[in-house]
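Following this line, the structures themselves.
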Structure 1
């Protein structure tokens, strides 16, 4: 783990991804120091850590309280420190417009909102600005609250699948992934999606344990809210079907699941009918097609007829004398303009996939976790219990589908709870290294967050900047 951490820092320096040599040098020294402390930690202290864990795990309410408190402190502190993501600026501007003019006007005026996103998070952000005032930090704290809510859900899911200790370790590991804290303290939509995604799987598992139509309704509404957060929430259906496949008892609840899916689709359908009425449904479908790499891999071009609302903009896009403005950018007059999109080249999707696989995802998880992930996969493949196969399926199906469709590292965040559970489960086969490895994960995660607090990517491996 220490070697991989140092190699990762060396690659950042060698490729020029960052030229902040003082910070990279400090982080390398910090990593060596942290590794040495963990390696030479006295056995007596390790025993005390084990006793502390046993004491905490005796009362579940204290487990949940401790995890929530740590998540709140870490998320709130990082929200006040890190630099602004580009999408945060768009979220903030959209929320201001929504707070001032309402939902319909915002969707008609903002191309970034009109062509890409369902309404739940923008509405939440707009309401927050209405109540508290125009400050980006308020929106970041909304994401922090979802981070705080997601951590105990990861714990409860790990406990339902395995045991209380696995859930506890998984929740800590989830917080040690740098991208979790970065997105969990940013004014975007990713942590909200992870919360609804993970909670859906938890409710599905509890439905198996204790079937009831109250859980069915809750599951349907949670999935529906996830679909109103980001459309890629649709992948949760694949994860639930995989869970049903590996748990024969769940197949007996097919009518319960069908009812929950019907409720969620109804919620999404009401939103789609509304944007159809506004005349922007076609624009959203076209943008999804544009961003879906499978069409480029298969060399399939899909061009939908423009909606009446965007007909005049589509004419500009077909006029060779008219300069096109990318969606999400602003004209000199300050209004966002949506052209008729041209599907990007398949090579661009392939490049993004390579960049995600070899650069962004390892950094998002922390390269020091890679040996633990490898051992976790080996352990679960050896045991092959229904819970083991479900965790592997959850990770595998989302990785496969996302690499074919939307290979951006942020979209893989929905697999991070499963990866945390995978690593936590591997510790059962290597109990002698559990405390040291977990402590090193936390220390390295904190160090990596120090690097990313003002991160500016200055070079990439496969993509042009």
Structure 2
């Protein structure tokens, strides 16, 4: 019994040390100025601690931390340049009218805004899964100097993606436009039942307010937001009919690196009592976000079904009440959508890979998961397109060229004990041929 308890304690000790070993120790230093708030100072010194942790993890992963920080700083300087130019104009820097007071204000504002902007730039803190402060001190010799020692756990998969985005260049991670296509379905009613004479008197109000919300809350990787009109919708329909292989080469310039958000709203009249001005409506709807360059659905959503009854409501106020409710219906999903758009991985090529002689669906799904896991540095994603008796087709989306995909596929042979295959590379076919895996336990029994 004592031996058993000792064994259990040993396992617990090893498990605890294994968890602790996942944490990386970082140190941060920050020199404050007189007007800096305590909250600002602490956030900056902790941020410096995070950067030290990331540097150590990059080194541990065998990546070039010096090159990463060089690329990161270069891109930040470019993004911050408009702020600097604005402040130069504001304080008349470089003109005969500049005073010492203006120069001091300029220097102070540039420092403050740059520190705040750089702390947020690239959202590097999302790589930190958890952290704990071990020591936080203020120098006795220099009261403005702060120091922190902390332990942090890092999401290595996400850090690897971020690393390659900066080092290799964000070829397609900066999306151009977010196109909105908004459709309304009316049941048991028409637009006059909603309190308006014309359809646009209702839809334009809601649509323009949504457009305003997206414009004010758009992620940094979206440059333009607009509601699709008929001519662009027709061009989009033609593009969707293209085969996967042509989507990169034949995509209209209008839709390069862009997203399509389809929203559908259903309004159903349940009850109307004109005598007492009582109305009851039922609301439902949903939508999906599509990557126009790959025709790949990135997110889908369904809005909660709601019934609303309005008693003693004047008809001339009905449209305002209904439009306000419809406007607020998707807000929770909009916030989720914003985060998803920020985390979109870069992609600049699409390829089809054929799978032969698989034993069952498990072989296919295991292979798809394997190639996605091994293709992290290329932000690789894969999905099953079609399946037959002896052949399946998967589509690969990646930030890289065909030669990189071939190198990756070639390196996967015999990557897993329960998954053995050969790489096929001919003029007409890029594929994988599965080998029959013999169960070693059965072989041993036969012997």
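Assuming -0.58, -0.74, -1.20, -1.26 is log10 I(q)/I(0) by the Debye sum over Cα atoms at q = 0.07, 0.08, 0.12, 0.13 Å⁻¹ as calculated from a single structure, say which of 1, 2 it is.
That value comes from structure 2.
Given structures 1, 2, which gives the highest value for mean count of other Cβ atoms within 10 Å over residues 229-236?
1
Kindly point out which one of 1, 2 the value 22 was derived from, the read-out being relative contact order in percent (Cα under 8 Å, 6 or more apart).
Source structure: 1.
Looking at distance in nm of label points 7 Å out along Cα→Cβ at positions 61 and 261, point out which structure of 1, 2 has the largest value.
Going through 1, 2 one by one, distance in nm of label points 7 Å out along Cα→Cβ at positions 61 and 261 is largest in 1.
Here helix-only ellipticity at 222 nm (-39500 (n - 2.57) for each DSSP H run of 4 or more, over all residues; to 500) has been calculated and equals -22500, so which of 1, 2 was it run on?
1
Tell me which of 1, 2 gives 26.0 when you compute mean count of other Cβ atoms within 10 Å over residues 189-196.
The read-out was computed on structure 1.
Computed from the coordinates by the stated procedures, all read-outs in this text should not be read as laboratory data. No experiment lies behind these values; they were computed from the predicted model shown. Cβ atoms are built from the backbone, for glycine too; each structure is taken alone.
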